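There are structures below to look over.
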Structure I
Amino acid sequence: MPIDRPLFEPGDIVKHFKRETVSNLRSNDYLYKIVGEAKHTETDEPLIIYRALYGERKLYARPQKMFYSLVDKEKYPDISQKYRFEKYEGQIFIE
């Protein structure tokens with residue numbers, strides 16, 4: 001299924017919609033760096049590989065379709081961000 005929005009590039013910093021719930025915006029909570037894309041070895045499903053910029057800086061993989069999906073406004077009615085992940089243009093803090 002084609003994605004109908006700009007795709008992220010390796011090195012882009014993105015914010016998860018839950019960043020809106022963070023009270024200390026001088027943290028990197030819910031900020032991630034795009035590492036790249038991969039394919040699931042058995043299903044060929046496209047995946048996005050990304051690294052947390054907080055805590056243990058874990059590496060994650062999420063299906064591309066889910067990564068670029070809209071925020072579920074029924075489940076999260078108070079979130080103003082449109083997409084699950086959006087490009088972040090703010091400051092990154094050294095932790």
Structure II
Amino acid sequence: HHVMVEVQSFDDVGMAYDLCMSRNIPLSMTLGRHVNDRMVSFYARTPSGFDIEYGWDAVTVDDDTWTVAQYDRPSVWGHQMVAQTPPGALEAATT
């Protein structure tokens with residue numbers, strides 16, 4: 001479904017998001033924060049159709065203290081699904 005790249009700063013995420021928007025790179029989910037790992041991220045669609053999650057600040061799992069949890073939603077805020085890839089966006093992303 002997707003691979004995730006974690007970067008070192010919130011600014012890295014913001015600059016990449018701006019680049020995707022300015023270059024018409026298709027997104028599958030907007031900027032947001034996950035409930036489970038607290039990751040701030042967005043999802044870009046690759047030309048071959050899978051997603052890359054680009055994010056920052058995920059919780060580090062401590063095997064000694066981690067416990068199973070259930071959540072009632074995937075995100076604290078954001079991560080809105082993008083309904084459609086804009087026309088020509090996949091072609092523009094590969095040129």
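Any read-out appearing in this document is the output of simple, stated calculations on the displayed coordinates, not a laboratory observation. As the structure is a computational prediction, the values presented were derived from the model and not from experiment. Cβ atoms are built from the backbone, for glycine too; each structure is taken alone.
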Per distance in nm of label points 7 Å out along Cα→Cβ at positions 25 and 73, the highest-valued of structures I, II: II
Tell me which of I, II gives -500 when you compute helix-only ellipticity at 222 nm (-39500 (n - 2.57) for each DSSP H run of 4 or more, over all residues; to 500). I
With FRET efficiency 1/(1 + (r/R0)^6) of positions 9 and 65 (r between Cβ atoms, R0 = 25 Å, to 0.05) as the yardstick, tell me which of I, II scores highest. I
Quick check: 0.20 is what I get for FRET efficiency 1/(1 + (r/R0)^6) of positions 41 and 81 (r between Cβ atoms, R0 = 25 Å, to 0.05), calculated from one of I, II. Which structure matches? I
Suppose you compute relative contact order in percent (Cα under 8 Å, 6 or more apart) for every structure in I, II: which one lands on 37? II
